Structure I
Amino acid sequence: MPDVQDSLLERVKSSLLRHASSNGGAVTEQALSKHLKVSRASLREALSDLQKQGVVERRQKKGTYLRKPKLKELVDLWDVRCALEGMAGRLACANVTPADVEKLRELCAIRAEAATCSDAQLVDQADIDFHEHIILLSGNHCVPS
């Protein structure tokens, strides 16, 4: 079932993110299997999928780590993201309503207030919400959020 596998992939990614700042970021299959309450076979399949996607590195007898992207990968990703968001913004202009503009203003105000209060987590979430709303308004379901 794809939904179950997708859910497991997300749970594995979340667990790896939590472990990224401790233990050098490594986590063993045994510990992850126990923590997620899934079989080792299901976990290995999920880890294999994540490795193919370039999300994790698996090191024999050392554990599984989140893969750290190279600077070039980050720059390339940023370039693509900027192009897609620019396109989404242009498409959104054709669909935007006064209520949508107000929603975008509210999100900007939330972000500004969070920045004033030095709430980095809320700043990030408001920024994500703002961009996701523009992508939604674009009407293009191929633009990733």
Structure II
Amino acid sequence: MACINYYQVNKNAGFTLVELIVVILLIGILSISIAPRFFGVSAYEDRKAIDELLTALRHTQQMAMNRGGGIQLVLTANNFTVQRSGGGNLRSPDGVTPYSKAFPDNVAVSSTPALPSTINYDRLGRTNAGYTITVGSQTITIEQETGYAR
């Protein structure tokens, strides 16, 4: 019967120095490419702000068409508010009164025409003017003839 040398079997087990260096390099490369997604939240805040504003614009247009006009969205650099043209508060889709949302501090908002802007919708869902709103790095365009926001 042959004798098995256990020291020789265990001597071959494990990783070589080259394999360890390659694994460490791969982990380093992956961490450089993935880490900014976890620690950079400004793009997510921009996206959240633009989604909330688009939702509010479309909701404002629908309310104006349902109520025969007279609904407006007041947009400033810090927030937006949906209200009646005379100045009365309206309820948001989730039931909160007044329908007003603040933008995050690090989100820059600008508009053409300049802020503050009052976007009035008539009974057909049309706006009083065409608008271009920039939220962070993204842009919303509101067409005057249709009131469509994209």
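Computed from the coordinates by the stated procedures, all read-outs in this text should not be read as laboratory data. Quick caveat, the model's predicted, so the values are computed rather than measured. Cβ atoms are built from the backbone, for glycine too; each structure is taken alone.
Annotations
- Structure responsible for 0.10, with FRET efficiency 1/(1 + (r/R0)^6) of positions 32 and 128 (r between Cβ atoms, R0 = 35 Å, to 0.05) calculated and labels I, II on offer: II
- Label whose coordinates, when distance in nm of label points 7 Å out along Cα→Cβ at positions 16 and 136 is calculated, return 2.9 (choices I, II): I
- Label whose coordinates, when helix-only ellipticity at 222 nm (-39500 (n - 2.57) for each DSSP H run of 4 or more, over all residues; to 500) is calculated, return -12500 (choices I, II): II
- Among I, II, which structure scores highest (criterion: distance in nm of label points 7 Å out along Cα→Cβ at positions 80 and 112): I
- Entry that produces 30 once percent of Cα pairs over 19 Å apart, for residues 56-119 alone is calculated, selected from I, II: II
- A value of 1.49 for Rg/Rh (Cα atoms, Kirkwood Rh), calculated from one of I, II, originates in structure II.
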